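**Q** Right after this note come the structures.
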Structure I
Amino acid sequence: MQRISHLIGGQSVESASGRTSPVFNPATGEQTAELGLASIEEVDACVANSTAAFDSWRDVSVARRTKILYNFRNLVDQNTNEIAAKLTAEHGKVLSDAAGEVSRGLENIEYACGVAELLKGSYNANASTGVDVYTVRQPLGVVAGITPFNFPAMVPLWTIPNAIATGNAYILKPSEKDPSAPMFLAELAHAAGVPDGVLNVLHGDKVAVDRLLEHPDVKALSFVGSTPIAKYVYETGTAHGKRVQALGGAKNHMLVLPDADLNLAADAAVSAAYGSAGERCMAISVVAAVGDIADPLIDAIASRMEKLTIGDGTDPISEMGPLITEEHRDRVASYIDIGASEGARVVVDGRSQSFEGNGYFLGTSLLDNVTPEMQVYRDEIFGPVLCVVRCDSYVEARNLISDNQWGNGAAIFTRDGGAARDFQENADAGMVGINVPIPVPVGYHSFGGWKDSLFGDTTMYGPEGIRFFTKAKVLTSRWPDPATSSVDLGFPTTS
C-alpha cells in the first residue's frame, strides 16, 4: 500500500511518530494509502527547516521570484489532468469539477505573478524640507496554511502563491483525507524552481495543528474549515501572537423573486446545491422562495434532480460523485429524517436511490416548508441537501439572510433592478451574486464572508492576500548637504 510522507526541505521525509491515518477512494470505499502523522518534534523540525530557508528566500529578487511563479503556473497548467485525477481518486468529485478546481487555483498563481506591481510602495519626496517618507511591505517569515478536504488543490493555491511571492517560507498542512493533490502541487513548485524549504508539506492531525498555532517562529496562519474549528484556530493563534485568517462554515441563501427567470433559477439551484456533492462552503443550501414562485420552482428543481447522473467521478457521464467518507455520508443522510420529524416536506429523498459497490454515495435531497427554527436550517449539513424556505415578501427573505449566523455568500434571482440593487447593498454576506448562484470572486479580488464565516479582519487571496502575508514599514530619511549641514537631532519642521 502506498505510504504518503512529509515533504520537507525538498525531500520526502517518513513520519517517525508511529501514528497514521488511512486514505480512501470514496467511490469504492477501498483504502488506497496510509498517511504518516507528524509528532510535535517533527513539526518543530519542519519549522526550523522553513526558518532557515526564509533567511535566504527573502533576499531573492522580485524578478527571480516572478520567474519561478511563472514556471509554477505553467507546470500546474500542463499537469491539470493529473492533478484532477488525484482529486477525483481521493475526494470523489467528478473529473470536470476537479479540472475546474485546478483552473480556479491557476488564477491565484497568475495574480501572484504580478508581485512586482503588487509590492510597490508609496513615496513622498520632501514631506518636510529635505525629508522623504516612503512605505514598503516586507515578508512576515514562516507562515502556515491548514486546508480542507473539499478543495485539496484550489484552497492551498489561495495562499501558497501570494505567501512565497512576497518572500515568506510556507508550511502546508493539508487535509488527511485527500493529501495527494497538494503533495503533487508542492512537487511541481520545486520543479519550477522554488528552493528547498520555502514550501514544505507537513501531514498531521490536531497534534500538528496545535503545535503550528503555538510555535513562536510561525508568524501567520491561514485556515479554511468548519466554524467551530475556525474559531478555535483564530483564538488560539492570536493568543500566541500570530496573525490569523480563519474561514468557517456557511449557510448560503438563494433568494428567488416571483419575476425571476424560472428555468435560470432552477438550473442554478441544482448546480449550486448539488455540485461537488454539496461539499462546498459556497454551495447554495437554502432557497428563499418568495410568493407564488415557490411551487413552480420546486417542481422545476425536482424534475432536474431526476436527470442527474450520480456515480464514480472517473466516469465521463457522472455529474456528481460520492461524499468524502462513510461517516460523513451517514451524517448527511440523517438530516432527511430530522427534517421530516420537524415538519419539513421531503420532496426528494436521496436515500431512496441505490448504488452498486461500497462507495460513499448518497442521492440528492430536497426539503420544502423548512423554517428557521428547524435543525436542518440551523446546521451546516455540507452535503447534497437543499432546503426551501417559503417567504411572503422580499423583505422577509432578505431579513432571513441577515438573521442567519453565517454570512459567506448570498444570491438573488430577479429581473427587478431595484430589488437587485437593494440586495447588493443590504444583503448581510461578504460575497453577493445577482443572478449568479455561487459568487466566488476571481483571483484578483478577495474571498471571505462575514459573521461566523470569517474570523480575523483579512480575507483570502487577491489584494487582501498580499496584505495578509506582508507587514508595512514606513521609512523616513534625510540626507543633508555635507557642505552646509550640522548635526540636529530635533524634529523636522515645515520651514
Structure II
Amino acid sequence: MDVFLALMQGFQTVLLDPVNLLVLVIGLVLGLIVAVLPGLTLVMGVVLALPFTYGMGILPAVILLTAMYVSGTYGGAFTSILFRIPGEPMDVPLLWDGYPMARRGEPALALGWTLFSALAGGLVAATAMVALSVPVARLALALSTPEYFAIILLGLLSVVTLAGGALTKALISLALGLLFATVGTDPTHGALRYDFGLLLLADGIEYLLVMVGAYGLGEVLTRLEQRGETAAITQGGAIATRLPNFAAVLKVKWTFVRSALVGFIIGVIPGAGATIASFVSYGIEGQYGKNRGKLGTGIADGIVAPQTAATSSVGGAMVPLLTMGIPGSGATAIILAAFMLHGVQPGPHVFFKSADLVYAIFASVFVAVIGMCIIGYFAIKLLVKVLAFPEAITSAFVVMFCFMGALASRSTIGDLWLIAVFGIIGYLFERYRFPIAPMVLGAILGPLAESNFMTTMISFANDWTVFFTRPVSGSIMAFNVLTLAYSFYSSWRPKDS
C-alpha cells in the first residue's frame, strides 16, 4: 500500500507541476522526431538533449530524458511501416511485417497494431518496474563495494558480449573508454595521470565529451563522407491510425505476453536495450509463435512482437539504473550521466532516502507511455514530414548542439577541442566498424569501477581475492568470467563452411 501511495504522490508531482509536465511533453515530441529521422539515433538524441538539462532540477532533467527514451522506441514505427525506412535499428524487425501490411492496403491497421503494442507493453513493463524495484533495492542495500565492483564489471562485460564476431574490437573500444576515464587527477591519491603536461587534460575528460563527440560529431562526419541525401518520400495515400478490435487482440494475446516478458528481461540486462529486445522477440515468435510460418507476410504477430518488446525494455532498463546505478541500455547510460551531473548517484540509498524523486520518475514513465501514444495518434502526419528536412540542415543543428553541450559542461575552450577529437574518433570507429557503446560506457562506468575497487582494496588490506571469496561477489565474478570465456569461444571457434 505504501508503494501505491508513493506512486500516487509521484503522479501528482508530474501532472500538477507545470514544469514537469511541460518537459515531459517536450521530451515526448523530441523523442518522436529523433526516432523518425533516419540520420539520428535515439541515444544520440538523448545525448544532444543532455546539455539543456544543466539549468534544470534533477527531476525535470530526468523526466525530459526518460520521456525521450520512451517515445523514441515508438516513433520510428511510422517510417518503417509507411516508407520502409527504419528510423532506429530496433525498428528493422517491425518493417518485416508492418510494411507488407501497409502495402496490402492496410497502413492504418498496421499503425494501430503498433500503437496498441507500444501502449500495452509500456504499461505492463512500467508496472513490473515498480513492483520489482523495491525488492532489488533492498537486496542492493545488503551489498558492499566488492559486490558493486562485480556488478559494474558485469555491466561493462555485457556490452562486450553483444559484439558478436567483433569481440576484439569491442574489447579495444572498452579499454579506450576506461583509459579516458583515468585521465586527470587520481581520486584516491590526488596525483595527475596521463595529462602529458596539457592544462586541458589536468581536470580530466568529461564523459559528456566522449558521448556527444563520438555519437554526434562522429555520425555527422560519417554522413558527410557518404554524401548521402535523405531519400525522397512519396506517400501512397492518406496517413492515419486504426486500432484493432478486441477479437483481433485476443488472437495475439500470447504473442504479447511473450514479447512483454522478453523485452522487460532483456531491458534489465546491463548493456542490452530495445534493439536486442526487438530482434530477440521477433526471433522467438518465429520459432514458437502460432503463426510462425506466416511471419514476413504482413501479419499482426510480426508487428506486436518487436514493438511490445522494444517498449517493454524501457521499464526493464530503469530497474538496474535506479536501484544499483547500472545502466541497462545506451539511453539509460545518458540518464545516469544526468543524475551524476546533478550530483546524484542512483542506487539503493537514493532509492530509500529520496523516495519522492524515484516514484516521480516511475510515474513519469506511466504518463510518458500514455502521452506518446496520444501524441503519436494525432500528430502522425506532421511527424512524417520531418523526413523532408534536408540532411545538411539536420547535420548543422547536430554540430551546433554538440559544441553547445561541450561549452556548457565546464565553460572551457579546451573542451571544444576535446569534443572535436572524440568526433574524429567516433568517425574512425564507424569507418572501421568498431562499436562505440563499449567506449562510452567505459568512460561513464570507469570512475565508478575504480572507486569501488580502490575502496575495497583499502578496506580489505589489498586482498584482491575478496572479490571471489565473498558469496555474492564471487558468484557474480564467476558469471563474469564464464560470460567472457564463452564470448571468446563463440567469437574465435572455427565457423562451419
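FYI, it's all coordinate maths here, none of it is from the lab. Keep in mind the model is a prediction, meaning the values are calculated, not measured. Cβ atoms are built from the backbone, for glycine too; each structure is taken alone.
**Q** Starting from the value 29: which structure in I, II was relative contact order in percent (Cα under 8 Å, 6 or more apart) calculated from?
**A** II
**Q** Using the calculated result 35, 26, 24 for semi-axes √(5λ) of the Cα gyration tensor in Å, pick out the matching structure from I, II.
**A** II
**Q** Can you tell which of I, II yields -11500 when helix-only ellipticity at 222 nm (-39500 (n - 2.57) for each DSSP H run of 4 or more, over all residues; to 500) is derived from it?
**A** Working through the options, I get structure I.
**Q** To test your reading of the models, identify which of I, II gives 0.95 for FRET efficiency 1/(1 + (r/R0)^6) of positions 280 and 464 (r between Cβ atoms, R0 = 35 Å, to 0.05) when calculated.
**A** Answer by label: I.
**Q** Of the structures labelled I, II, which one yields 1.74 when Cα Rg over 2.2 N^0.38 Å, for residues 208-263 alone is computed from its coordinates?
**A** Traced to structure I.
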